[in-house]
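I've put the structures underneath this note.
Any read-out appearing in this document is the output of simple, stated calculations on the displayed coordinates, not a laboratory observation. The model shown is predicted, which means the values in this text are computed figures rather than measured ones. Cβ atoms are built from the backbone, for glycine too; each structure is taken alone.
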Structure P
Amino acid sequence: MTIRQRLFRSHLEDNEKILYTAHRTLFVLFTDFMKITFLGIIVPLILTLIFPKIYPVAIIWVAVGSLKLLYTLFNWYFDAWLITDLGIIDVQWNGPFNRTATRIEYQNIGGVTYEIKGFFPTVLNFGDLYVTDLGTAKIDLLAAKKPRKIENRIMEQQEKFLSKQNFEDQNKLKDLLTSLIRNHIETNGMPTTNNIKKK
């Protein structure tokens, strides 16, 4: 079992496999990372060099800044789309004790679209992804990294899933027809050419 399979296992069905994990680009978190790093780590270290007596306060300050940085990184990683062999799961992580997930199975997907708008999104290849089901549900992944690649993976997996399901449905239908014919023969006997000519 892979690490991501373990980390997201609470959102998966039995024997469901994660094939791809889609995240927002780290570029959109750059400002938050820089702000937290500067105010939560660099500033207290500089103040400690200038005022060595505030060393204990600076340690607590850096610890809080590091935890905030770690929380932001966890929030980025666990806010993801899980593209599995059964469907797409949109996981929203709002803290260690607050998670939600929305599932759209491949047979229920109504459409997959993406939008890349603006200079930086075009140059850095990120944009917004949307998946709608056949009803009213809609999931989105804003500022997704390589949205076209994600869309292609979803469409490929949907095609594989539907082909496999069609094959299984055909086999079930064939088995059902075989069973019906066998039951008919056992109860009514095998038709002979004379019986057919009389009809």
Structure Q
Amino acid sequence: MKIIDLTHVIREGMPMFPGSQGPEFECIGVLDRDGYEEKKLTIYSHTGTHMDAPRHILSEGKGLDDFPVEKFYGKGIVVDAREKIQIDMELLEEYEKEIVESDFVLINTGWDIYWGDDRYYRGFPLFTKKSAEWLASKGIKGIGTDAVSVDPVDSTELISHNIFLKKEILILENLKSLELLHGHPFMFSCFPLKTVNSDGSPIRAVAFI
């Protein structure tokens, strides 16, 4: 078995969704001074590789802490959307057999190569309304992307967010290295922090092939 890390490192100065504040690390305990090392982390709940809960945009939506732990683990499939303008029905139907047998559908847009560059926030392939609705009907646990969002950065309607989260389909954003999973059956885990009333959380996204 091989374990593939699909997670960006959380650090000061890292890329963030426009308007969000980056993480801050403050040394509380210093080994030479205090005999132990400890840091205070100030961090947004949607920092880096993270998960959106229904509560993120829905007033009556569940928080991540409302789901059983098995919600965050299952069989995965990667859809290759590199070189695509959009994630449409034609593309998804190529993977229909694998999708209906999977818990998590991960979209490889190839956009993780722009992590840290201004281009990361624009031009990435997005779902059409029809393809998002079709995918949301397949009983999956989660949808993931190696882009910053499943909607345009400047969107106010958040069409794809609404389609998925209303079905309690978790949204995973800012994944990386999805090309390493092409051609491999794999299990996928994306466990969040267990915080109360959780609208979202950084995750350690990992595939087992």
Structure R
Amino acid sequence: MTEFPDWFSAYAKPNFERFLLPLHKQDYLHFLQLGAYTGDASLWMLDFVLTGEGSRLTDVDTWAGSDEEVHKSLNFENVYNTYLYKIAEYEDKVSIKRMASTEYLINNRSKVFDFVYVDADHTAASAFLDAELSWELLRSGGILAFDDYEWGAHLPPSKSPKLGINLFIERHQGEFIPLEVGLQYWIQKL
């Protein structure tokens, strides 16, 4: 199997442990991850949180990469196969959607999730749209987390997620409790 960078363990795992581990073993949790990459976050959620009866994960990703410099050297068919290998033992608990996040969100308006992780297309416009469309699917008390909040400082603002995240946060003031602002941005819906 091809080795790929584990950005989840390097940057995101502490927040997952802090905010999601308290949900461990609850029944009928439904999590949505926009941008699954090689499945490191998926596997962690399945191993440590989504262990209760009827708990499920929906992973949405094109597995086609993007125009980000780091993606240009990656074979995304190998990335997808690595993802499938990692989550194979949980295939009955994971719904895999190989499509753009906006396509999934627009066509699944009746879904309700307890946690949404936004880590798909890293442009400001896409981060904003993913957040807006996800917000309506997140139950009251649910958690919305943005990855890569501080990523892309060297890029034009439109090419990194921070501007889109900030716009979403500004539009929804009073509708959430901030949980973490740093490399990631985590909020809990009121």
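The table below lists the values:
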| item | result |
| --- | --- |
| Structure responsible for 4.1, with distance in nm of label points 7 Å out along Cα→Cβ at positions 22 and 78 calculated and labels P, Q, R on offer | R |
| Which entry (P, Q, R) yields the derived value 17.6 for Kirkwood radius over Cα pairs in Å | Q |
| helix-only ellipticity at 222 nm (-39500 (n - 2.57) for each DSSP H run of 4 or more, over all residues; to 500) from the coordinates reads -16000; which among P, Q, R | P |
| Distance in nm of label points 7 Å out along Cα→Cβ at positions 54 and 174 from the coordinates reads 2.5; which among P, Q, R | Q |
